[in-house]
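Every number here is computed from the coordinates shown, using simple stated rules; none is lab data. What you are looking at is a predicted structure, and each value in this text was computed from that prediction instead of being measured. Cβ atoms are built from the backbone, for glycine too; each structure is taken alone.
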Structure 1
């Protein structure tokens, strides 16, 4: 509804011109869209395996670097069996830390004075992601146990 004191006049000489798009530009647009779609699919397929390989290298390198020191502290001999067992335990501890730390930081976000997101939303997302991670690791270790995968091959 318009106020009484406003005089609205229709626009004059409006001409809409619809032209067919240039076939070359249309073809170029289709090619760009197909290339971008293909690139997106490739990245979505390749990314998880790349992340898994990189994280496996980092976790194995960390565990292998810490294992001799921990074996020395525990007064155990540095045998291959002890190293494999300790490396497996270190990997599990690293995974637990990597799950608990973000969940703890989500909880600590309530003490931030100016928050970007509500604390309830932050905690829900943090707990959901931690639960999803725990479930994924349980499935991983259950399948590894069921399929008789060696402990040193699990990361």
Structure 2
């Protein structure tokens, strides 16, 4: 019988490397002010998100925001949301940044979470109807919204 390898995951589900990287980030300041972005058809966001901006570019709508979750928790949100609601097409997770490409029956979504501080992330969410799904960026692509991934502190 093979010997069991002890898990390095902690009670919050983070492995030691992820916990170490995130713990080096600064404490969080006050979250940014919320902006009323109106109704955005097809938008799916984690609970507690503060939407801070919206931009329309042809068939794409990009919504920016802030959420009291690290990027790994945002990835987990995306994975849980796919249960019967959305289909996950691609996920990329780099501890300080997570990206997901998902779709519903009518829309395609790209979600990028980038660590803003120890316990919060900036969000960029691109939404498009299926007729424009080819215009939605893929995780890791150079045309993704937001700044490039941060480097470990």
So distance in nm of label points 7 Å out along Cα→Cβ at positions 46 and 78, computed for just one structure, reads 3.9; which one of 1, 2 is that? 1
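To test your reading of the models, identify which of 1, 2 gives 1.94 for Cα Rg over 2.2 N^0.38 Å when calculated. Please report the intermediate quantities before stating the final value.
Values: 1: 1.94; 2: 1.09.
Label of the originating structure: 1.
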Matching 1.9 (distance in nm of label points 7 Å out along Cα→Cβ at positions 38 and 62, computed) against labels 1, 2 points to structure 2
One of 1, 2 was used to compute helix-only ellipticity at 222 nm (-39500 (n - 2.57) for each DSSP H run of 4 or more, over all residues; to 500), and the result was -25500. Which label is that? 1
With Cα Rg over 2.2 N^0.38 Å, for residues 70-117 alone computed for every candidate in 1, 2, 1.10 is reproduced by structure 2
Taking distance in nm of label points 7 Å out along Cα→Cβ at positions 54 and 102 for each of 1, 2, which is largest? 2
